[in-house]
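Novice: Structures for review follow.
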Structure 1
Amino acid sequence: MDADLVLFLALSSFAIAIAGATAFVIFWPLALVHIRDRHPPITAQLGEGAFLKPRALWWLLHGDYRAAQDPYLSGLATPSRVSLLVILGGIAMGGLLWLLAGVLQ
């Protein structure tokens with residue numbers, strides 16, 4: 001496989017991660033506002049300013065929002081979770097492809 005093609009695929013993976021970040025920036029703050037307004041125990045668990053706190057992100061990745069049994073929260077948190085997975089996957093794949101391109105050259 002040509003190193004230029006691998007670098008192109010790595011760049012495409014980083015572009016997918018950026019698209020995931022765009023969705024994350026839209027849905028996660030909406031989910032946090034919903035949590036703040038309607039779920040005080042979850043707000044206390046996540047803490048103030050939970051946007052990029054590791055504990056809040058792990059809570060989202062783990063899918064703990066489903067325990068609240070709130071369809072509106074699930075409607076906001078599920079796209080946030082998917083977009084966070086897309087970010088992590090795009091960065092991981094782009095990094096691996098970048099390393100592979102370095103080996104191929």
Structure 2
Amino acid sequence: MKQKRYEKAVNIKDLLARSELAKIMKKGLLIHELNEKLGKIFPAQFKGFYRLANFSENSLNIEVANAMVRQSLLFHQQTLLSMIQQDMPHITKLTFRINPALGQGN
């Protein structure tokens with residue numbers, strides 16, 4: 001006796017659009033877009049020494065190349081946050097974490 005399949009045909013495009021890979025890709029594109037925006041806000045002398053690593057509902061997690069960059073950005077944190085909030089008012093916190101590998105590409 002043959003078993004009947006009761007599964008509805010699935011459109012592969014719809015399946016991929018809802019997949020975990022699609023969610024990861026969308027978040028990656030959003031992080032890239034946000035990095036572009038930060039590049040216009042953050043001091044030019046630190047270009048290449050920081051990047052947005054992740055974000056949550058109300059904070060941006062930024063990796064920096066070394067302690068000097070971290071301290072400088074912390075010094076300017078309130079000004080940077082105010083500028084970011086003009087475009088993203090829901091952001092209330094900036095977190096800076098040192099990632100020494102970040103500065104090695106320069």
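Any read-out appearing in this document is the output of simple, stated calculations on the displayed coordinates, not a laboratory observation. Since we're looking at a predicted model, the values are computed, not measured. Cβ atoms are built from the backbone, for glycine too; each structure is taken alone.
Novice: Upon calculation of distance in nm of label points 7 Å out along Cα→Cβ at positions 19 and 91 from the atomic coordinates, which of the structures 1, 2 produces 1.9?
Specialist: Working: 1: 1.9; 2: 3.1.
Source structure: 1.
Novice: Hey, helix-only ellipticity at 222 nm (-39500 (n - 2.57) for each DSSP H run of 4 or more, over all residues; to 500) derived from one of 1, 2 reads -14000; which structure? If you can, show how the numbers build up before the last one.
Specialist: Details: 1: -28500; 2: -14000.
It must be structure 2, since only it matches.
Novice: Compare relative contact order in percent (Cα under 8 Å, 6 or more apart) across structures 1, 2 and report the one with the greatest value. If you can, show how the numbers build up before the last one.
Specialist: Details: 1: 55; 2: 25.
When relative contact order in percent (Cα under 8 Å, 6 or more apart) is computed for each of 1, 2, structure 1 gives the biggest number.
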